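A.B. asks: What follows is a group of structures, each given as structure tokens.
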Structure 1
Amino acid sequence: MRTRATERKFVMPVKRLPSHPNLDHLRYQAKDLLKGHAARNASIAQQIREFHPRFPQATNAEIFAAHLALSDAQLVIAREHGFVSWSRLKAQIEKPALSNQLDLPHHERISDAAFRRAVALLDAGDTAALRAHLQRHPNLVHQHVNFEGENYFRNPTLLEFISENPVRHGTLPPNIVDVATVILDAGSPLSARNEALNLVATGRVPRECRVQILLIDLLCDHGADPASATTAAALHGEFEAVNALLRRGAPVTLPLAAALDLINDFHSLLPAAGSEDRHLALALASQFGHVEIARLLLDRGEDPNRYNPVGAHSHSTPLHQAALGGHMQLVRLLVERGAHANMRDLLWQGTPADWARHAGKAVLEAYLRAQE
């Protein structure tokens, strides 16, 4: 029930279109969203905040005070399903494009023959052929492939395929560092290096293949900003990656201190921290069960019933995350501080007790059921 996020674009998991989507049904969803907005429904406000580009930092009150047209609601529904606009969603339903065939792995959804060949050489670990291919097609390292219908890896360059994130094969070639070096030497832009760093730092396959730290160091050596990936890595529990990024110069922020349970750093950073950092810190402390840090944030007025910030498992509340992690002491603290056990997440409509059941935490589930 966790979201996959990257630092560059924290997003809620998208609702994938069914195999036979119905455009009228999606129109009804847009109309229902307008009704929920008029009724001042907090979950609708979170949905709008997540997916409407006008409201990423807006409060509930600001969202409810804003005028929303049907076109606004349709935009939210489109982006919730991983499309940049209602017209793109409509086009996909009426005439599906190869790049958006979600049942195919990403490398099979690439229509550009030269780009597809480059990815095949990357996957094979054939550095000599890849180098020659990039010499014949020097613009390939700057080119993007457009994927829709999902919430990340939507506009990748060739370099981002080194991360195997999203998973396509479940493994990486043993010489992936050499492969990445070939692409970097061909002139891959700085923006691509930062994107690749995020994907490597949050990917399980680079870690399982024991190349995550090597790739992090390589990308940082080539100018990627280590601070750009730390929060995303923490949200995925990739703490070896977080420590590598800190070693490369990323600063310890309040959210990172909350994720790593660095209580001394947290105490020193808290007085000057802004509301966004405190909000994210509570989400991370709840996810990883750091009771004392959560207590300090609640003492500073953080709302336990506020949905987590955009990108930080924003479909859920701190209580959902604490329940999923089986953190009984923290669950009790949140409930004692007013967390509502009957709030539902935005994707599966589950209560924190449902999340505890999903995680196999029977005792915690029983406690939460009694609070509903």
Structure 2
Amino acid sequence: MNIEHIKSLFLKHKESHLNHRYITNNNIEPILNRLEKKISVDTIGASVLGKPIYALKIGTGSKKILMWSQMHGNESTTTKALFDLLNTLLSNDSNLNHILKACALYIIPILNPDGATAYTRVNANKVDLNRDAQDLSQPESRILRTVFNTFSPHFCYNLHGQRTIFSAGNTNKTAVVSFLSPAQDKDCAITPNRKIAMEVIAVMNAVLQKEIPNHVGIYDDAFNLNCVGDTFQSENVPTILFEAGHFHEDYAREKTREYIYLSMLESLNYIANNNIDGSFYDAYFDIPENEKCFFDVIIRNAKIDDGGVRDIGIMFLEKLINGKIEFKPKIEKIEILTNYYGHKEFDANGSRVLDVNGDDVKVGSENDFVMINNKETILF
């Protein structure tokens, strides 16, 4: 697809009622009420705490694609992009009827509504649903498994978000979007259905490189059959992991949302228009693997108690406060951080870095600002 056309579609059909990081059933239910006039919207089960888990069906084609988001409740960027995508596909002026004629989409926008409400990775029983694919100990896991069995998808889109620590390779380039064709055995063999997923990922990467060159990564493919993607891949269904990462200063994940949307739409168009057999999977290996090269903030060359000079690495904690996500800087490391980069960097030039009480900052402390040379430095 023409990339400028996709970008114009995003701007036109972006779901205005979803923004920032805190997305729950309360946010999507009014949208579902609107959408059910046009497409099938069902309640397919309930969470541990009894919250409904919704599913949407759109398209009449023979190529079946299962998509689920917020398996981890605090990973909401892909949920926003899903509703942007739905608005686009339902618009008469988008000229995308070929996708709906070729494909049938089954979408679970929030698999873990309890985790979404609490803004936690885990569900209400403190279980990581992405480590429950074999035990199926949780109602949310069983619901997804039942859908997988009954829908019998040809492709699975496993939609997640990743932390700001990730880089695209061992570089100072953030991994704005990452993908993975998960392993399906302990040897991480390049199997036929992995090749199919790799081919689709290569297509998405090609279009993203035009917008965010060198900012796309491949997630670690270490095999773990307890993970949902690995399980579905092991059952010979091409599965694609999407990871929504960090774009510069985009802590609300609104720019990343656009790139996830772009990736989804490009991939669906490719699936609709091609009989994919994995022949063009090689370009997948041009994408660098993710590394953990970033802190949210690094203060360089800070004088510490022993008279030496060190760097201070700071990460932002995401905290749910009064229904909003706030970012609280926490000091993670005080050491030489030569091989790391900060999304924001300051140079203390050999001065002490002090907290609000005038004491040297310490690992584990939370500080909205620090004092350097008697000047207040805001960290977020």
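Throughout, read-outs are computed from the coordinates displayed, never taken from laboratory work. Just so it is clear, the structure is predicted and the values come from calculations on it, not from any experiment. Cβ atoms are built from the backbone, for glycine too; each structure is taken alone.
A.B. asks: Which of 1, 2 yields 4.0 for distance in nm of label points 7 Å out along Cα→Cβ at positions 91 and 291, as computed?
C.D. replies: Numbers: 1: 5.5; 2: 4.0.
Answer by label: 2.
A.B. asks: Now, a different point. Can you rank 1, 2 by FRET efficiency 1/(1 + (r/R0)^6) of positions 163 and 323 (r between Cβ atoms, R0 = 35 Å, to 0.05) and just name the one with the largest value?
C.D. replies: 2
A.B. asks: Of the structures 1, 2, report the one carrying the highest value of mean count of other Cβ atoms within 10 Å over residues 19-26.
C.D. replies: Numbers: 1: 10.8; 2: 18.1.
Max of mean count of other Cβ atoms within 10 Å over residues 19-26: 2.
A.B. asks: Sticking with this structure for a sec: Of structures 1, 2, which gives -15000 when helix-only ellipticity at 222 nm (-39500 (n - 2.57) for each DSSP H run of 4 or more, over all residues; to 500) is computed from the coordinates?
C.D. replies: The correct label is 1.
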